[in-house]
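Presented below are the structures under discussion, each in the form of structure tokens.
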Structure P
Amino acid sequence: MNSIELKQDIIAYSKTIGIDKIGFTSTNTFSEMKSRLLRQQELNYQSGFEEPDIEKRTDPSLLLDKSQSIIAIALAYPSKMKEQVLSKKGERRGIFCRASWGTDYHMILRDRLKKLEEYILSKVPEAKLKSMVDTGELVDRAVAQRAGIGWSGKNCSIITPEFGSYVYLGEMITNIPFEPDTPMEDQCGSCNKCVEVCPTGALIQGGQLNAQRCIAFLTQTKGFLPDEFRDKLGNRLYGCDTCQTVCPVNKGKDFHFHSEMEPDPEIAKPLLKPLLRIGNREFKEKYSKISGSWRGKKPIQRNALIALAHYKDETAIPDIIEVLKNDARPVIRGTAAWSLGKIGGNEAREALQHAVQTEKDEEVIKEIEKGLTFYVH
């Protein structure tokens, strides 16, 4: 079987194992992406979660000996919940972004790539293969764009004509010389909605993101959330979908092809107050299967406190006071103090006045004082 026949064979097989789109490209250096990454590094726009070696991120030949091709895959995920749960007074809810609904996408894509690897090896036993999803060295978007999966949108997502940007990406480097597919041309045109509505101005311009300002990144940090972003967070617990939901290409796009991607509404949109007192074991049991849990419960609890402040949920005041009094973690105590001040009321003020007398941590004291300043105005 020659590489042309094998390529068609792989495409046909991919459809049988739940791969929604597949493309092929060369292992040539991603020169344009390299320039962009170097610029991002100069401007300190990186998140810090990326592979630090830009050469490895842009030169596939460094990752697999005698590599000749890359196979890119995409799986469509849902943009709407089949079962809705409502956030209402006294029972306010937070939200995980769509990319964290259902089973962790890393597991789903690794499963599809593993099946694809096994199939290729059954046809070409001597083939060399290296697969990766998100946390690998290569930039998924650059690979997908060059392999014709979609175009790289102004919102820094791959946008496909069929599924919009609601797709998970993965890739496989191989030493098999496949004919590369044609990259897709940019179709964003003059539309600039994602840049205009980004809550924190993280999209500097189309295709350039300052990750340090991106809510999706900020929800994953473990320290105090900078003041300027707290009112922007809303009820987000993990991630941000704004630049996707405003995209005209995404209008009406909602696909439910993969059962493991279906969200449990009580996990994807959980009640906020119970999150404040959830223990490690319960958190692991309930949330460990979703990608949004990878940083542990601390950032999510901090974000839940900010979300309760966003709602000005007075019913949460006793729960937040309990956190302020008893939580061992300064970031959580401090955020609780700020949240109490934001919600307001006599009970919250008395708790803050008492806490400022007993608190020892300097950063927490600053947050208590911030909470008390809400009463001055």
Structure Q
Amino acid sequence: MQITDSSSLHLPKENLEARDFLPLLGTDYIELYVGNAKQAAHYYMSAWGFQPLAYAGLETGLKDRTSYVVQQDKIRLVLTSPLKPGGEINRHIEAHGDGVKVIALWVDNADKSYRETTARGADIYFAPKTLKDDHGKVVLSGIHTYGETVHVFVERKDYRGIFMPGYKAWKPFYAPPKTGLRYVDHIVGNVGWHEMDKWCQFYAEVMGFAQLVSFDDKDISTEYTALMSKVMSNGNGRIKFPINEPADGRKKSQIEEYIEFYNGAGVQHMAMATDNIIETVTNLRNRGVEFLTVPSSYYENVLDRVGEIDEDLAPLSKLGILIDRDDEGYLLQIFTKPILDRPTMFIEIIQRKGAKSFGKGNFKALFEAIEREQEARGTL
């Protein structure tokens, strides 16, 4: 389980411009609405190494939905499906396909987080409520953000159960080994034309975030497509939300493709951190996870650009792992192909060796790889 006693936490303020009036302690869980939660849980366990944690459904008294919770180190995914026709979950899946509904944020006081954000203009998802069982209590509250995505504030300092009230431990016989994923590094949202600044302002004014970095169409462009992006972060740097919007290009950008198939704004990808990207990506590939590839020519002069690194270049080149450097170190990163039937959500694997940036030097190679996939789909 994730640390829940915030009284002993040392939370240095990495983003000095952020006001941090909530404050946020970390990512508590990410909930996806999916067509078949049992099969989705099997996928994240088999392909990604997540471990079974908790379950809620008919056996726990739920009549309208079922949820499986899987966890790997500090990353928790909640996979939820409807049990009956109609209702909000079915409508969401019909509109968007499988996708992220809830980005849950770990806080010390869910009531205070609700009052602070709604007083600053956040639309209410639900007012504070307390869930109790024999293991204690969890307090939840929620607000809306871009598209149909929501933030749920989770206060769990008085809870010692497996996940939260309403869930029971899930211990199936099948539990494949982990793959080395450790925590959520960042979560990227795609929004529509000219909406990026609006949502960056939302995170600044409603949640006390500050902008870490911005990229314009000169930074993120190829011969055919472009996009704009700004990265918003809370004060301790544990929560980082890049926000992307389309930019004018000769052909349809990946952001436009996403919005078309997702039917609106939503979470484009989750970036999951590892301490050994070569080992993690090797494990994932062996389990069937498909990654974007870059031409071998990328590696011919990459060390001239990024300088000396600890890793041998040969396995990085074999796996297609990208390298970039900033003033504080370097990072290694790789991106999957879309993991759903619709060309919407994907996952990034990242290992930071001091760097706090997001791989600006890799943008051109990455986006050309995405365009090759778009061309194969006939959506470029």
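Bear in mind that the values in this text are calculations on the coordinates, not laboratory data. Fair warning: this is a prediction, and the values are worked out from it, not measured in the lab. Cβ atoms are built from the backbone, for glycine too; each structure is taken alone.
Among P, Q, considering only distance in nm of label points 7 Å out along Cα→Cβ at positions 124 and 228, which has the greatest calculated value? Of structures P, Q, the maximum of distance in nm of label points 7 Å out along Cα→Cβ at positions 124 and 228 occurs in P.
Computing relative contact order in percent (Cα under 8 Å, 6 or more apart) across structures P, Q gives 16 for structure Q. Which one of P, Q has helix-only ellipticity at 222 nm (-39500 (n - 2.57) for each DSSP H run of 4 or more, over all residues; to 500), as calculated from the coordinates, equal to -12000? Attributed to the structure labelled P. Each of the structures P, Q was assessed by Rg/Rh (Cα atoms, Kirkwood Rh); the largest value belongs to P.
If mean projected area of the Cα convex hull in nm², for residues 252-299 alone computes to 4.3, which of P, Q did it come from? So the calculation was done on P.
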